[in-house]
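So, here's a batch of structures to check.
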Structure 1
Amino acid sequence: MMLPIYIRPYVLDDAAVILEMNLRNREHFEYWMPVKPLPEQYTLEGQRERIFRHQELMKQDAYYAYGVFLSETDQLIGDVSAMFIQRGPAETCMIGYQLDEAYGGKGFMAQAVGLFVDHLFDVHQFHRIRAEVMPGNIGSIRVLEKVGFRKEGIAKQNLFINDAWEDFILFALLKEDREESRHANL
């Protein structure tokens, strides 16, 4: 059965569609960002530079950025990324994701995050994946819960976003917990 979406690493040819998605969703995406993009990131050349930088970081096992595409049309509708990668005794990373506002509430992001964490566990051999979400971001909390993430606590006044110190709910998913849930859903 083909899923309605697929994920893949960005390539330089994706710059124009990334730019279009980011321009269309600028206000929506930036609301949740602690560090707002610079104006040059809203240019085609800025997106090409960003993709190239991410490709270099991926080669170094320091960052992973994948687009979320509709299977039928190959349209870009969001992205998933892994950052704050720690190897050695930790084998952990943090994920982030964003979805074109027009496609919210359809289950696409839960599928994309599920595919991405499976890839991170199976290919990159992480043991634990973390996520942090502002309490008001109900859609994002639901995504994590659907994939099997567990709430671990609250980081009080964790990041300064939109002129205020914001609390974040801390979530994590262990490789063995994801494997159990994948086998249970076969």
Structure 2
Amino acid sequence: MRALTAALLILTSACASDTATLDQFRQTLVSHDSATLALEQWCARRGIMAPAHIQALAMDDAASSPATPAIRTALQVSGAEPVRVRHVRLTCADIVLSDALNWYVPARLTPAMNVTLDTTRTPFGKVVAPLGLHRQPLPPGTPSPAACPARTIHHETAVLRRDDGVAYSLVSECYTRANIAPRRP
């Protein structure tokens, strides 16, 4: 009986610790308009990598997630205007922190930004930072444009706007359990 009680106490303590860590993680996310900057700060704070460096690993399935009419409406684009999709996993020290789909209007970025997005592992937020990055979360209850993988601990869907208020991206970000896993020694 003592062993069972001890096991329950350990489990309860671990759950409380996970909840506190998840709350801290969410606070870090809401303190930044850029998920990349938030993840860099979190990665450093958790001791995953110092200095923290986030990379975007492109997934080959982006074409299977075309811009829906709802995404086009959120981005304020016509059915004829090109919208690209970029599916990436954001990593820090080879640990996947986020699985993200990003629908963006290439005509609202510079040509150099489009080349960088097409040819490097640079996260979207770093590439578009010179335009201004202002996150506008979708209203509660708005259906997500993409399902998150299993074991997702937090999901964000938002429209990203330039300094002039023009929408240029809609993101669906699924954050992994690695964000709240015990710290590395």
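Observations on the model:
- Sorting 1, 2 by distance in nm of label points 7 Å out along Cα→Cβ at positions 44 and 68 from high to low puts 2 first, with the largest value.
- Entry that produces 3.1 once distance in nm of label points 7 Å out along Cα→Cβ at positions 100 and 164 is calculated, selected from 1, 2: 1
- The maximum of FRET efficiency 1/(1 + (r/R0)^6) of positions 92 and 140 (r between Cβ atoms, R0 = 30 Å, to 0.05) over structures 1, 2, that is, the highest value, falls on 1.
- Test item: Rg and Dmax of the Cα atoms in Å calculated as 18.1, 68, pick one of 1, 2: 2
- When distance in nm of label points 7 Å out along Cα→Cβ at positions 84 and 172 is worked out for each of 1, 2, structure 2 gives the greatest result.
- Structures 1, 2, by relative contact order in percent (Cα under 8 Å, 6 or more apart): label with the highest value: 2
Coordinate-derived values only; no laboratory data. Everything numeric here is computed off the predicted structure, so don't read it as measured data. Cβ atoms are built from the backbone, for glycine too; each structure is taken alone.
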